[in-house]
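Each reported figure results from applying straightforward, stated rules to the coordinates on display, with no laboratory input. In this text the structure is predicted, and so the values were computed from the model without any measurement. Cβ atoms are built from the backbone, for glycine too; each structure is taken alone.
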Structure 1
């Protein structure tokens, strides 16, 4: 697999492991000193695998279902590092109250080649549209 395909696969693994609550596998996609920056999406910046793990463990407790769709991957490789973006649509249902939310934006990524393969050195979530509840049309009666 070439470098670009391996990095796109990394972003797909992120979505799969996130959506199936495989926190151990998800955290392994990041370098030890990575940061995951959710501040542009209204949350916080998480530095290092331990903080990233804590974030995803909290998400696992808060959400009963989650789904990420990613597209429009752009990857530029420079030796053992790379940069890239990937658009996303993320949807989730809260455990408490069953509220459905969605976010639309892109990830601004930096990647590092490691002995285990490509990993996220950083991942920054940038919203293009506001995080908002999913509104369902009211039921109609005949």
Structure 2
């Protein structure tokens, strides 16, 4: 199977030709590029997903305070603050989750880097907020 593409159109054509869903293709591509079995790739993905969830839970359960003082438990405080102008639950969940993962990283937890450590917390926080708000129970 061809795993190289230069445009989204090429990727779309490849998926149609091979009759593959995007997620299946990505897993197969990762297995091919890393020379690992599909089972190994899936297990590693599951492990990394669990790390992001653990960081999220830890940061929301107790204030995270870094030695430098730059991190002072903002996720914990934000989650418990009910005085808000914007009332959308997804918005607030995404902020709290992103802060949570970021603060756990800053305090020496496992670094969750999506796509870089400089933004660690934002992408996994938003993905988990989406999951918990809209997709929970569908997978």
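Here are some notes:
- With relative contact order in percent (Cα under 8 Å, 6 or more apart) derived as 23, matching label from 1, 2: 1
- Ranked by mean count of other Cβ atoms within 10 Å over residues 58-65, structures 1, 2 are led by 2, which has the greatest value.
- Read-out distance in nm of label points 7 Å out along Cα→Cβ at positions 18 and 82, computed value 5.1, structure in 1, 2: 2
- For -8000 (helix-only ellipticity at 222 nm (-39500 (n - 2.57) for each DSSP H run of 4 or more, over all residues; to 500), calculated) the corresponding structure among 1, 2: 1
- Highest-scoring label, criterion being volume of the Cα convex hull per residue in Å³, among 1, 2: 2
- For 9.8 (mean count of other Cβ atoms within 10 Å over residues 2-9, calculated) the corresponding structure among 1, 2: 2
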